[in-house]
1. Supply the structure label, taken from 1, 2, corresponding to mean count of other Cβ atoms within 10 Å over residues 47-54 with the calculated value 16.9.
2. One of 1, 2 was used to compute distance in nm of label points 7 Å out along Cα→Cβ at positions 15 and 143, and the result was 2.3. Which label is that?
3. Kindly point out which one of 1, 2 the value 2.8 was derived from, the read-out being distance in nm of label points 7 Å out along Cα→Cβ at positions 71 and 335.
4. One of 1, 2 was used to compute helix-only ellipticity at 222 nm (-39500 (n - 2.57) for each DSSP H run of 4 or more, over all residues; to 500), and the answer was -13000. Which one was it?
5. When semi-axes √(5λ) of the Cα gyration tensor in Å is calculated, the result is 35, 26, 22; to which of the structures 1, 2 does this value belong?
6. The value 22 for relative contact order in percent (Cα under 8 Å, 6 or more apart) was derived from one model only; which of 1, 2 is it?
7. Ranked by distance in nm of label points 7 Å out along Cα→Cβ at positions 39 and 287, which of 1, 2 sits at the highest value?
Structure 1
Amino acid sequence: MSRWAAVLAGGSGTRFWPLSTPARPKQFLPLAGDDALLRQAVQRLDGLVPAEQVMVVTGAAYADQTRALLPELPPDNVLGEPQPAGTGPALTWATYVVGERDAGATVLSLHADWFIGDGAAFRRTASQALDAAEHHDVLVTVGIVPTRPEIGYGYIEPGDPLDDQTLRVARFVEKPDRERAAELMARGALWNSGLFAWTAARFFAETAEHASEIAPHVDTLARRGPAAFFAAVTPVVIDISHFERSRRVAVVPGRFDWDDVGTWASLRRVRPTDANGNVRVGRAVTHDAERCVVWADDGPVVLDGVHDLVVVRANGITLVTTPERASQLKTLLEHLPDDLRAPQP
């Protein structure tokens, strides 16, 4: 069977403000290395899926920027959503386009904003997920073997084995508190990474049976195109529309460093730190400072005698916050004037 990939590259520029902006959201930023997150995501597929079979789903406003960043992809492999409606409709559109080009396709779905510590291990696990989708005719999720009782991720409890590397999903668990996360980890539960695989045929069979927000409008997509489809569907994430409702769901465990790079604080997990645990990017100078994230994008930043801070200088704005509050930037932005909320580079 022919293998394709659908890379989700949405984002509106809030979680890494003031560096990220509506004009340049985080998928275009080099947060986890020298290249933009989106470019790293596509390069990670090299050897697994040919470039001409990699699709990117992004907002319509970012389609041209995405094509410029990824010239190796055919231009019509970049799908610009006319309006956001969640990952369920986005992946329905991508899988429909793939299926129209290649009826026997298997699709790997991934996000553009991940850090992956071992690209070879990622490709091996992704290939196992694609194998499982083809051989067992199921929707497949990759569950990351946890390294800590993380409260920011959902969990998967595995069930009976389908083969030596694939298990049925017993149930999904929403983001737990720390005590519950430690209990789940001890019981062998896995982080729900959002790395998925399916055949186009199985995806649309499950859509028809379970995705009530989407199924009535697939014909609209076929007859009238994506604008009418996105206007008609009810927004929903793929985890709910397909995975939590279907009885044909399996999990492949993944043993590689994975992080969804969700906040400024996460950079301490995905970037090198100095002897005092600081992440420093740009002209960032620390003296007697510990466990800080310092990003100096448009001028020097100096920290003296402080600890556990996030300090960002970008687009003419300086942000000083704590790692805990860095996850609440969306709330902060709602209280800022427009010129600060969407700074011009």
Structure 2
Amino acid sequence: MTNDTATPPPEQLSSDDVQRIEQLQQCHARLKSELARVIVGQVDVIEELAIVLFARGHGLLMGVPGLAKTLLVSKLAETMSLEFSRIQFTPDLMPMDITGTDILQDTPEGRREFQFVHGPVFANIVLADEINRAPPKTQAAMLEAMQERRATVLGKPYHLDEPFLVLATQNPVEQEGTYPLPEAQLDRFMFLIELTYPSESEEIQIARTTTGDELPTLEPLMHAEEILSFQHLVRRVPVPEHIYQFAVKLVRKTRPNEDAAPDWLKPLVSWGAGPRAIQYLILGGKTRAALNGRYMVRLEDIQAVAEPVLTHRLITTFAAQSEGVDARQIVRRLVEETTQSGLGAESTSSVGSQG
């Protein structure tokens, strides 16, 4: 990655904002240290979760069973002092099982009237476990909550408390009995966060630390009001003009029908990323910069968030699948080529036989 020269705090940030960024950096370091007490490894995953939280986005967790996805999300909520709920998505799950519904109750005055009973979506951090196992109607109810931050029950809207974060999981191995998420819903997720198998040394540590009597209780690091304040703070982080240009060029290159798309990509991608990808690249870059105590977005911030932002937004062709080329490889090459073209250099990397 390209390391830009150190940039002093620009005039756009007030002295209070500079101090708050330093506080956010300290909280980020403490968050990683606190979660490391129960989560072995997964350093990149924890950082991506923090970016999604403070950027006010949602995340799609992809990984085989047994990688502590549920534990990680619940402990994140614990350290943030946020209300956590878990929804196990199944083929018979109905929208009211998520949102809640009106039930008939007896009042102290002896009357009977309908009262709304909140469903599990009314929490700060919602883990939607195996979201692709629910039918489209139920997925649509979750989509409304993610996008509009509200739930509509019997025609009446109920607003969700902020901060609100949905972390959904998908099992990449077993696809029988699943309902693939439509592209419109995938696009609502800021990041695709992939969890991989731990290393041998990490698995030894997992065996040693997780087979005891009980897991430690983590220390709360902040509360909801502080998180909301930091969410507003990261949006004020300045972005140089060339960073905006880089993000736009990168996303436009993912679209096979655009003139900007390289020739090698056109046989491999049937559908590219939309404008929301540009927004999330910039927001992700702003948040990553602030979490690392910097006062301006650098090129390395956009490069770091490009894969989790773009991978699930590219629809590859059968030709790509037959060649063993996946969306992540394509994104990596595009980032490299876009970076080098900005430096006036030619790309020498290759993906697939079309290079």
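1. Working: 1: 16.9; 2: 24.1.
The correct label is 1.
2. Considering all the candidates, the number was obtained from 1.
3. The read-out was computed on structure 2.
4. Matching structure: 2.
5. The read-out comes from structure 2.
6. That value comes from structure 2.
7. Across 1, 2, distance in nm of label points 7 Å out along Cα→Cβ at positions 39 and 287 peaks for 1.
Taken together, the values in this text are just the output of simple stated rules run on the coordinates, not laboratory data. In this text the structure is predicted, and so the values were computed from the model without any measurement. Cβ atoms are built from the backbone, for glycine too; each structure is taken alone.
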